[in-house]
Structure P
Amino acid sequence: MQIDFNCDMGESFGPYSFGYDEELMRYISSANVAGGFHAGDPTTMRKTVALAKENGVAVGVHNGYRDLVGFGRREINVSPEEVQDELLYQLGALREFARLHGMEVQHVKPHASLYMTAARDEEISRALIETVQKVDPGLVVYCMQSSVTYEVAQKMGQPVATEFFADREYNDEGQIVFTRKVTGEMDPDGTAQRVLRALTENKVKTVSGKDLTISPDSVCVHSDTPGAARLAEAIVRKLEENDIEVRPPGRSGQRTS
């Protein structure tokens, strides 16, 4: 079996440093690089792409609402046209840094509030996917399986990579549950076992204790999760022990088993 392992990163800004990007790059296969609207800046973007190149990691744009103050976690009422324009702007920036390092952009993954808004809003999901199809239909769109985004992508024939969030809980509807206050680090071995179960049994325990059926193409860990590098190391070790290869999905968007 092969599985993608992605991470939201490149989220430092000016003198402010966030996340464990350098440590995480050793374990992941795909980097979601902040597009500069919710976090990141040109220098951070360049350094993140260079680091990805050095480690053989594919890059995609992590596009968000224009919300540096709220880190893209506030829902902002913008039109579908604005969502399209802002995706093009952020994608264009990443494309040039990727070209500088002889790379191509592999995917698009909306960030935080935009990701969750699209997950329930057909108009926003369609705006994002239409933009991708106009400029580069080979780009893979990362999304939750239980989402409107996934449904719209399927209808429009857009390549997708469905995500399993290693460092987030799930509700019974298959949506991730956000917790704003983190009280401590997650257990690396327990998290790795949870990921293995998601991939080999297609099951995850929800916050209510029920088993939810899933079929992920990619595993995600956030770079700012406390102890993220230890989580990533434990996950990759567990996957290797079970003959599961970590590699990017490429521009077809589906895992191979």
Structure Q
Amino acid sequence: MSDTVLCELKEGVATVTLNRPEARNALSMELRVALGETLGRVELDPAVRCVVIRGSGGHFMAGGDVKLMHQRLEMDKAERYRQILEGIHILHLPIFAIRRMGKPVIASVEGAAAGFGLGLLAACDLAVAADDAFFTLAYCHIGASPDGGTSYFVARTMGMKMALELAFLGDRFDAARAKELGLVNRVVPKADLQAETWKLASRLAQGPTRAYANAKALFNASLNQTMETQLQMEAERMADSMMTDDHAEGVTAFVEKRKPNFKGR
């Protein structure tokens, strides 16, 4: 197993750590593969009820590894083109897993979130950022365009004009601005990031897992459905949610005026 991505499971929360601190967790081929494999495992692990994605070494992710890109310039164009496409396609696997899995996924961000790092946090369901975090769609600075779902999620988060401004200019912005743009839910002091992320993740891990999965599926589908199709999907997902033990526990706890004890089933 690669050590470029670490995973720890505690009390229903899987913490997935990008682990190339010497490169601000920039994407190597090994990290791409390991991230897809790791998220694929936690997606199917019934013991995991919430996922946190973070970076090691004081940074979330600096995007692509520019040194590796420079090395590829020595290849003939056909081989370079093939390797570029292969690397991007491998990167799609963790994004598919994040959006597909019926579990909340939280990005816990400090330091740099650049290029694909910004897209990765946008693909997550929620994001908590340290007040020292900084963000940029830096692709334009190396004559490249967004990849790995970045254009899809960033545009849907903040709207087309703001997304294009970030892509065309590549300017760096801080955590407060990221919150204004809707990229992060909460900004906390750097010293409190781990504790605040755990508080949120623990709360979600103790929640009604099936209901979360159905809500996530509904919102994922909402931008691509007709009203009639979306309403039908809502009905089906609601019926599915209300057949769970967690629903029975929730309404019973409400009637009994106590806090529900959800089991994720």
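Nothing in this text is a laboratory measurement; each read-out follows from the coordinates by a stated rule. All values derive from a computational prediction rather than experimental measurement. Cβ atoms are built from the backbone, for glycine too; each structure is taken alone.
Looking at structures P, Q, which one was distance in nm of label points 7 Å out along Cα→Cβ at positions 26 and 82 calculated from, given that it came out as 4.3? Attributed to the structure labelled P.
Supply the structure label, taken from P, Q, corresponding to Cα extents along the principal axes in Å, for residues 50-113 alone with the calculated value 44, 28, 12. Matching structure: Q.
So helix-only ellipticity at 222 nm (-39500 (n - 2.57) for each DSSP H run of 4 or more, over all residues; to 500), computed for just one structure, reads -12000; which one of P, Q is that? Attributed to the structure labelled P. Between structures P, Q, the calculation of mean count of other Cβ atoms within 10 Å over residues 130-137 yields its largest number for Q. Upon calculation of Kirkwood radius over Cα pairs in Å from the atomic coordinates, which of the structures P, Q produces 19.4? Label of the originating structure: Q.
Taking relative contact order in percent (Cα under 8 Å, 6 or more apart) from the coordinates of each of P, Q, which one would give 24? Here the read-out was taken from P.
When you work out mean count of other Cβ atoms within 10 Å over residues 122-129 for each of the structures P, Q, which one comes out largest? Largest value of mean count of other Cβ atoms within 10 Å over residues 122-129: Q.
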